[in-house]
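S.K.: These are the structures in question, set out in turn.
What follows is calculated from the coordinates using simple rules that are stated; it is not laboratory data. In this text, all values refer to a predicted model and were calculated from it rather than measured experimentally. Cβ atoms are built from the backbone, for glycine too; each structure is taken alone.
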Structure 1
Amino acid sequence: MQGILAPRPVAGRVDRFLTGHPDATTPFLVVDLDVVRRQYVSLTAALPGTEVFYAVKANPAPEVLSLLINLGSNFDVASRGEIELCLGLGADPARLSYGNTVKKERDIAAAYRCGVRLFTVDSQPELDKVLRTVASGTVFVRIVTDGAGADWPLSRKFGCTVGEAGQMLLQAARAGLQVGVSFHVGSQQRHPGAWDRPLGQVAQLARRLGAVGYELAGVNLGGGLPSRHVDPTADIETYSEAIAGSVATHLGPRFGGLMMVEPGRYLVGDAGVIRTEVVQIVRRASDPDRRWVFLDVGLFNGLTETLGEAIRYRIQAPGDGSDTGSVVLAGPSCDSADVLYETYQYQLPLDLQVGDHLEILGTGAYTSSYSSVGFNGFPPLTSYYLPATAGSGLTS
């Protein structure tokens with residue numbers, strides 16, 4: 001039987017918050033910043049010598065960014081707005097990487113004036129923009145990957161071929177910039193070996209540069225490190241061993257350039273829980289074996305990554321889970337696309353009632369940042385952040 005009903009209760013401070021706020025208006029997200037800190041510490045220990053560039057888009061809350069600034073993190077930014085947000089919170093511009101490969105030239109120039117010195121491109125027109133506006137710094141050229149093994153692949157919109165990358169790297173190097181190679185194996189990547197093939201391609205490019213007297217200044221391993229959802233994933237140590245092994249195999253044990261990783265989901269996903277209310281339960285003659293369960297959160301106010309059922313969140317519900325049945329889960333809007341899970345059949349209690357609460361786990365990433373400003377009049381997802389310092393107050 002497909003679908004997983006996560007056991008109750010949610011552990012730790014989030015559970016205590018939910019228990020202490022039974023009447024808080026749903027839907028809302030609760031993020032435990034202690035978990036974010038723990039994930040950051042675990043990652044830096046697992047990948048020593050690799051600089052962490054948090055993907056701001058995953059959750060741009062000032063509470064998250066401020067914590068990571070204090071921990072010494074770097075930041076992967078995708079827009080002028082994210083740059084200004086990070087700088088406004090005290091981030092060092094030298095710690096920002098402008099990783100979006102589709103940028104306005106005036107935004108590249110503004111970032112450079114602010115002190116940003118790391119830029120990523122994946123096409124000749126984008127490189128031309130950088131060469132016109134950036135006098136010193138590092139250009140990373142992003143190569144394409146197939147995204148195999150990722151629940152949220154990134155294989156069609158981004159990346160160039162190795163041949164194209166080689167030409168752009170040489171052009172940027174001859175213009176006096178340092179050069180690096182970037183790739184992304186897909187978000188929520190469940191195969192620890194997914195980094196091996198692109199690292200082999202990076203090595204090819206490094207040799208091509210070396211043959212004409214240039215060195216590879218950096219490698220950006222991208223994101224992809226997973227959080228915990230329905231489908232099992234390995235622990236961070238398994239991923240780090242596989243990545244470190246591939247780096248050593250392809251680039252040698254003493255690669256001297258900047259090694260970067262861009263986690264988003266791994267750092268903040270498991271820190272968050274969405275509480276939602278059951279709005280309606282319907283049995284349809286066209287689908288007699290399942291109930292349609294409508295929630296007050298859906299595709300347009302936080303759960304965009306359920307599109308195509310790509311990200312399958314763990315769900316916990318009232319009861320002990322012993323008497324359950326298949327359901328279709330849908331959001332509250334009047335858009336027919338707002339169906340969360342229909343093919344992947346979740347099991348929910350047979351005695352589930354309108355007004356009951358469900359908790360959707362692992363939702364600290366790509367939920368509040370995807371939430372619409374007011375589609376159908378539903379407000380953006382309310383978020384609460386449990387401070388990382390014990391004894392301090394709750395921020396929202």
Structure 2
Amino acid sequence: MLKNRSFILSLFIFISEYGYGQTLSLKAIIDSVEKNHPVVEMYKNEIRSMDEAALGAKSWMPPTAGIGQFMTPYNVNLWKRNGDMLGMGSVMLSAEQMFPNKKKLNADEAYMKAMSSVEKEKKNADLNELVQQAKQYYYDWIILQKRLIVSKANQELLEFMIKNAELRYKNGLEKISAYYKAKAALGYSQNMQLMYESEIRDRRIKLNALMNKNSFSYFQIDTSIVWNDYSSFSFDSTLFYNNRSDLKAIDKQTNLNTLKIETEKASLKPQFGVKYDNAIGFGGQPLQYSIMAMVKLPMVSWASKMNKANIQSIIWKNNALQSQKQMMAVEYMGMANSMRNEFQLKQKQLKLYDENIIPALKNNYKTMQLAYEQNTEELFMLFDAWEKLNMTQLEYFDILNKALEMQVSLDKLIEKK
């Protein structure tokens with residue numbers, strides 16, 4: 001029974017690790033991140049919370065009610081009627097209601113409705129971070145896959161050298177230093193394959209986390225690389241003002257502050273109200289009432305200092321936000337132009353490696369292999385040709401990795417999905 005369970009568990013692990021799974025494109029992964037990552041639901045709830053709060057923006061102040069004795073003497077005997085003399089004192093029922101200024105209600109509503117607009121841009125900014133992170137993991141996986149393929153091909157070449165040398169020099173291997181170099185290189189190649197496979201699993205786990213899936217969900221990726229063309233882009237402030245969510249959030253915050261100024265101004269408008277009192281007299285006194293109209297005058301100098309100070313504070317805050325926006329745009333422009341320059345350099349280097357350097361070294365290795373098989377070249381010359389080819393391929397992958405990092409960084413700057 002225990003053996004059966006162990007077998008089933010081993011089979012499950014094998015299928016999870018090496019079984020056939022779906023192949024996901026970069027677009028499919030990005031769509032899944034934008035749809036399923038918990039940050040989307042978090043912002044959705046936060047925005048809904050603010051929108052729900054805005055529904056109560058036009059609420060009135062609650063009415064005030066009271067009950068108590070009014071102008072009642074401490075001597076209880078005086079409460080009662082004494083002949084023609086009526087009793088003194090009464091029970092007072094009181095109600096008061098202030099009527100808010102319509103302009104203030106409208107200003108409060110406009111302000112509260114605009115609050116969620118800032119969160120929407122923050123959501124877009126956070127999603128951009130997640131999408132570009134997913135891109136980077138995806139490109140890392142592609143390069144690791146390419147490195148793994150080359151490493152396996154190199155293993156075959158090294159195994160050929162080792163087997164051929166063992167057959168050719170059965171009794172004199174100790175004199176062939178290249179043989180031991182090839183043995184060491186074979187072990188190094190196998191070790192690198194283990195590392196590449198482990199890092200591929202790591203990228204799969206991280207992508208699953210971004211898609212809010214089970215960490216061990218198995219899938220493969222499309223390893224074709226699509227290069228973006230940034231040559232026609234004008235990295236000026238207009239581009240970033242139109243594309244960057246964090247800069248749009250500053251605009252929304254500025255607009256929100258402007259609406260806050262309107263609420264402060266509306267708070268200086270007079271507010272009217274009414275107060276009604278009903279007195280039930282003691283000792284035969286008749287029912288009496290009073291009704292009064294009331295007005296609050298917040299615009300008077302000693303009461304308006306706080307509102308006026310808040311207005312000035314918000315004005316200067318908006319000036320600071322606009323300066324921050326300009327500063328960030330200038331920084332983004334410099335970064336984008338610098339990255340594009342490096343990105344174009346890497347692409348030119350990759351083209352040179354693809355078209356000239358690597359083909360030449362492959363032909364050099366083939367020539368050495370043919371000469372070695374014909375006994376006109378020694379093993380160390382063949383190993384040296386392989387070593388140059390291998391080092392150059394590793395350099396190529398380093399440049400490819402850097403170019404893809406530049407592409408992700410540029411996409412992140414301009415928020416390109």
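S.K.: Given a value of 5, 22, 30, 23, 13, 6, 1, 0 for P(r) over Cα pairs in 10 Å bins from 0, in percent, calculated from one of 1, 2, which structure does it belong to?
M.R.: Computed on structure 1.
S.K.: Check the numbers for distance in nm of label points 7 Å out along Cα→Cβ at positions 114 and 370 across 1, 2 and tell me which is largest.
M.R.: Top value of distance in nm of label points 7 Å out along Cα→Cβ at positions 114 and 370, among 1, 2, belongs to structure 2.
S.K.: While we're on this one: Work out mean count of other Cβ atoms within 10 Å over residues 26-33 for each of structures 1, 2, then name the structure with the largest result.
M.R.: Sorting by mean count of other Cβ atoms within 10 Å over residues 26-33 in descending order puts 1 first.
S.K.: Match the computed value 21.1, 65 of Rg and Dmax of the Cα atoms in Å, for residues 242-329 alone to one of the structures 1, 2, and report its label.
M.R.: Structure of origin is 1.
S.K.: Identify which of structures 1, 2 gives the largest calculated value of distance in nm of label points 7 Å out along Cα→Cβ at positions 106 and 298.
M.R.: For this comparison of distance in nm of label points 7 Å out along Cα→Cβ at positions 106 and 298, the top structure is 1.
S.K.: Right, here's the next one. Which one of 1, 2 has helix-only ellipticity at 222 nm (-39500 (n - 2.57) for each DSSP H run of 4 or more, over all residues; to 500), as calculated from the coordinates, equal to -8500?
M.R.: 1
S.K.: Oh, and also: Which one of 1, 2 has distance in nm of label points 7 Å out along Cα→Cβ at positions 186 and 322, as calculated from the coordinates, equal to 4.0?
M.R.: Among 1, 2, the structure yielding 4.0 for distance in nm of label points 7 Å out along Cα→Cβ at positions 186 and 322 is 1.
S.K.: Can I ask one more? Given structures 1, 2, which gives the highest value for FRET efficiency 1/(1 + (r/R0)^6) of positions 50 and 234 (r between Cβ atoms, R0 = 35 Å, to 0.05)?
M.R.: 1
S.K.: Quick one: distance in nm of label points 7 Å out along Cα→Cβ at positions 258 and 362 came out at 6.0 when computed from one of 1, 2, so which one is it?
M.R.: 2
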